[in-house]
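What follows is a set of structures for review.
Rule-based calculations on the coordinates, nothing more; no lab input. This one's a predicted model, so the numbers in the text were calculated from it and none came from an experiment.
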Structure P
Amino acid sequence: MSAQLLINDLVFGWPGRPLFAGWSSHVEAGVTWLQGPNGCGKSTLLKLLAGALPMAHGSARLRLPGQPEMQAADDPLAWRQQVVWSGPDGPPFTHLTAAEQGGLLQQLYPAFDAKAWHAAVDALGLWPALGQTVAELSSGTRRKVGLAGALAIAAPVLLLDEPLAALDAASMAYVRQVLETELAAARRIVLVVSHEPVPASRVQIIRAAGD
């Protein structure tokens, strides 16, 4: 059995704008490209699955080969070590340098791979930025720092929100290469929200409740 992510009866929305009303899905290992109109809840779904937003109702469960099933609500810290999210705003601790971000992730995530971190830093052109605090960096470089960190963690679930947005050609090629590798290996679950085409084994259409 490969990794499986099960979402059951998800309910969430904003005042006057319901997004999910009893939505369920079953995601297998490989790369899944989430598509849908703007405002339908694609990015919100990644935040819900990452534990960055609380579900109003429903559950997210993770099944891994040879391990007991895990539910997000049972142990949020353990869940976040298994489900890694890279959002469009970059890392949250902006007082840390980009290099210190890597050190922090190494402490927080048992699955952090220092070699993968260095490879991502190199491919994304981040070496000149390592000594600067995240707050001092441009918004695009902040995004790259967050993306490099996420790509360096070999967790069972990887959630990427617009990983190709505003990247230079070399960085975009690197991210596509990483996704191609994930696609071929199909060992873990990768969910991608992207307006740009990405290598994917399947597409899942998201629509807001009532649309």
Structure Q
Amino acid sequence: MNHTVGARQAQKQQSRRALLDAGLGLLADQNLASLGVREVTRAAGLSPAAFYRHFPDLAALGVALVEESLASLHVMIRSVLTGAGGAEELIDRAVDVIQQHVREHRPHVRFLARERHGGVRRVREAIDAELGRFAEEVCAALRLQSASKGWSEGDLRMLAELYVDHMVSTAAAFLEALDAQEADPAREARIAATARLQLRLISLGRRHWQGS
């Protein structure tokens, strides 16, 4: 009995994975609002009825892709924030982590970049919520740093959101460079250098901030 239940559960997970992979693949060339359930199930090799055993609609599939797209980046950024070293080392590691994440998860990053301002409200809200949780994590890490002594919660949250916005824009810039027809390592290097300079500027401003 346990073996049968386990096999069914594994098959269910396999079908869900196939739907997510098919959706992500199709979204490389279109947005979620233009996608159809039959299109996804055809690409996944499943029936439309199978889709509805996992997701009530395409928006729910999109929300699942949002969570999946940002899960690994959460872990990577958390490791940077809790790592040892001064501000310069943290900046270098943060930019390296973002560049690595975009290289390894290009379809997910492209999906987020397109759907963040796309036509499916629930997906936009899910992306905003995930980025908000990112900001909360960054804010919690900043709160523990000596440079934050005397800062109000509002100012810390503002700084955290500034870091998150910078992370998103840097990831989009790396994605655009990688999606170019010809690989251009020099362009990626310029993006990384600019990102580091901008983070250093934010860090410098932080040290001289008088409070809002």
Structure R
Amino acid sequence: MSGLPLLPLEFPALFLAGLAFGLGICSTSCLPLVGTCILGNSRSRGDGLAALLSFSGGRLLTAALLGALFGGMGQAAMAWLKTPSMTLASGVLTVAAGIFLVLRPRCGGCRSRGRNRTPPLMLGLASPLVPCLPYAAMMAAAAATGSPVRGAGVAFVFTLGTTLSPLILACVAMGWMGAGIAARIPEQIRGFSRAAGVAVMLLGMKTLWLGFMMV
């Protein structure tokens, strides 16, 4: 991955690298956000896993798009990592996810369930935009391919590896806890969901602040 064309045999190595980061730094950085979202949003035991799938889908989509962009633009795109644009975009999406939690409808119909998937999806879309060492290395590898398709492949395979992590068990457990809380305090669950939304919004505002500090 030092400027040479990406070979298919390198994809397993990328997947294993993502798996290694998923066992550590990626899980610990994602859990506060997605865990808070699941706790405040779960009404049944399967909601934790459903939220994780939405979150992971958002991460894979953003990572693949960024990989394609960096692969197409090459080293010229690396300057973006030093600008606040991606951090600010991540903060906006995170704050928006918190607002969705705060405004979560009280009813439990299909329309409500569709909206329940929105906050974790938005958090997933925001996740790869936050500058961190693993994703900076991934973007550098995507830029070195010199191809949008191969760049997207690098980012997708690496991010797929990070999804197979202890975060799966944590999110399932959070879903069970959230559903248990909803069953025990049905009258207060609306306030609990709003509190979770405010917590997510505060984390998003912190990301926004970091972005503004980079200006």
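Summary of values
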item: Origin of the derived value 28, 18, 13 (Cα extents along the principal axes in Å, for residues 159-198 alone; candidates P, Q, R); result: P
item: Among P, Q, R, structure where relative contact order in percent (Cα under 8 Å, 6 or more apart) as derived comes to 32; result: P
